[in-house]
Every structure is written in C-alpha cells, then in structure tokens.
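Below: a set of structures, written as structure tokens.
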Structure P
Amino acid sequence: MNEQHNPWTTLSAEEKYDNPWINVTEYQVLNPSGGAGIYGKVHFKNLAIGVIPVDREGYTWLVGQYRYPLNSYSWEIPEGGGIIGMDPLESAKRELLEETGLKAAQWTRIQELHLSNSVSDEFAIIYLAEELQQFEPEPEETEQLTLKKVPVDEAFDMVLRGEITDSMSVAGLLKLKLMRLHEG
C-alpha cells in the first residue's frame, strides 16, 4: 500500500457549522472499499498550545477548570489557542502568563501531536518552560481557573492514576518523564 495515496473519494462537501474557533463539514464519500458513506470533519482555526512550566526545585503548575463538553472538572497543563501563522512560541508565552502568571527565560518545544485525527485536524504543540519568574495571572473572562503547584513526579503520578486525562497534558507529561529518564 502506498502511504501517500488517499483511498477515500469525496463526492460532495457541505458546511454544517462555523464559528470563530471551528468549522464542521459533512462529506459524502466513498470509503476505501468503495462503499458510500458520510464523514464529518471538525476543522480547528487555531493551533492547540500547551506549556509545562518547571521551576528549579522540580515543581510544575497545573490548571484546574470545569470543561463544558465533558461536564466535569479537569486538571491540565496550561494550554490554549494559538493563531495559525503566528509564532506558536509567542502564543505559548501568552498562555503561560494568562493562566499562571509565569514568564520563562528558557523554552523547549518537546511535542507535536494531532489530538483527534479521526474527526478533526486539530494540531498541538507542547513546550517545556524553565527559568521561571512569577507575575500576576491574566485569565480570560471565559476562564475560572484553579492553580495547583505540584512536584513534576506528582503530576506524572496523576496521569498514571487517571486524574489527568486531557490528551495534551498526558502526552506532554509522559514525554517530559521520558526525556528525563534518557538524560539520567
């Protein structure tokens, strides 16, 4: 099988929903076996940006908030949207300051991922932020956040216990743990 060949045939496309953040399109398709079907795609108009801030003592900051689509509370790394075409690092710096009040002198891009590639094109970039300074948080009006400062190993244990389930947070914290294992 040729990895570059698209086995799907698009017969038609109809936009079903559009707002400043997402666009939903319904496609009439022929699947790889030739059967007729419907495929829905959610197009994200921004990058997903995540930040794992780590201080010299080995602590990180988690953000707690109620997630409307899940109807539950979620602990996560600081994260938000970045304008496509804008330097994603600038978006990461903005999100870190907004949600935690932190600024970092050292930034490392540690992970890129597609968050739900069976139904969306959402692309995420996760950064490690170090050499931190504390300022006042600047949350958006739609955010009601709780901050929790924990050892990085405790955040990793929260992933293992299923207390952190957000995909960017899980991927970023696991990547950070693996990076540290390979350093040592």
Structure Q
Amino acid sequence: MTQEELMLDKRRAVLQIQQWLRTLAQSGFPLPLIVPDGIYGPNTKEAVRIFQSLSGLAATGEVDYVTWLALRDDYRKVAAGVALTNPIFPFEYTLSDQKVTSGDRASLVYIIQAMIEELLLVYTTLVDRAPSGIYDEQTAENIRILQEIWRLPVTGEVDRDTWNSLADAYNKNINKE
C-alpha cells in the first residue's frame, strides 16, 4: 500500500469516527457537535475524550480498538432509531431558479463548500479548502471539476441540476458506513 493510500485510509477512518460522534451528539449524547472533515484535530480529540469518559473507558482522547467498538455500537443503536432524517432544501428557498456564482456570500455557499469537502475522499481531483461561505475561484473550480465528471454544462456555477448532482453524491457518500 502506498503512502498516499495509507493517508487516505486514515482520513476515511477519522471521518467515520467524526460522523459517528456527530450522530451521537445530535441524538442527545452530551458531546460537542463537530464537523466531519477527516482531520483528527483538537475538537475531535475532545469529543472522543468525553465519549470515553461517558462510556467508562480510559479518557485518553485517542481511538483504540475498544473505543472504536464502543463508538460503532452506540452509533448503530442510535442510527437504528433514526434511519431517515428530514431533508433541508436551502437551494430552493434561498435562490429559487437562480444560480450560485462567484462572489456570492451566504450560508448556502458554506453548505456547498462543506459538501465538496465531504466529496474529497471520492473525487480526488478536487482541491481541499476550508469552507468560508464565500463563493471564490477555488469553489468555482471544484464545481467545474464535478460538472465535468457528472457531464453537466461546465460553468463553475451551481444551478438546480448541479445542486441536485452535488446533493446526490453527498448523500451517497455520507451515508456509507
């Protein structure tokens, strides 16, 4: 296995841990609500430490095999009770039939950027960038890359068709276990 493949595997594992922690927090566990980004930073470490403490495990903030199993098992219990969640429709209510394009600043842009962040593990040609809520050139470039992959008109703007493709890809990726 190459160094790049090992790094990708580690990022996927961290992302899985973060998704489990986020689901547990949203279901009522007294954990901080973290954003799954595949990076094992201080917020993830603190959430793991709190989870370990609540579970009667050594509160190290590091995920060993026992912690992994406990997280997985608690996540599965919670997920079974909330198999489907209510969707949100930010595109329809924010912009109607318009487009999201360069220079736009809105929570919808942040959502688009966050979905792109999630898709970095699937579409490796995308460029990693922190969501900012500002539709900048890097966001437009990532959208052009995705539009080309999805065989949509390559505009760098998010219209209804691009939004739907982005949402479908995000939902397929985020709901993997």
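Bear in mind that the values in this text are calculations on the coordinates, not laboratory data. Being a predicted model, the structure only gives us computed values, none of them experimental. Cβ atoms are built from the backbone, for glycine too; each structure is taken alone.
A few points about this structure:
- In this comparison of P, Q, the computed figure -6500 for helix-only ellipticity at 222 nm (-39500 (n - 2.57) for each DSSP H run of 4 or more, over all residues; to 500) is attributed to P.
- Label whose coordinates, when distance in nm of label points 7 Å out along Cα→Cβ at positions 55 and 159 is calculated, return 2.2 (choices P, Q): P
- Read-out mean count of other Cβ atoms within 10 Å over residues 111-118, computed value 13.1, structure in P, Q: P
- Given 3.1 for distance in nm of label points 7 Å out along Cα→Cβ at positions 39 and 71, calculated: source structure among P, Q: P
- Label whose coordinates, when Rg and Dmax of the Cα atoms in Å is calculated, return 17.7, 53 (choices P, Q): Q
- Value 3.1, calculated as distance in nm of label points 7 Å out along Cα→Cβ at positions 135 and 151, assigned to which of P, Q: P
- Relative contact order in percent (Cα under 8 Å, 6 or more apart) derived as 16 - corresponding label from P, Q: Q
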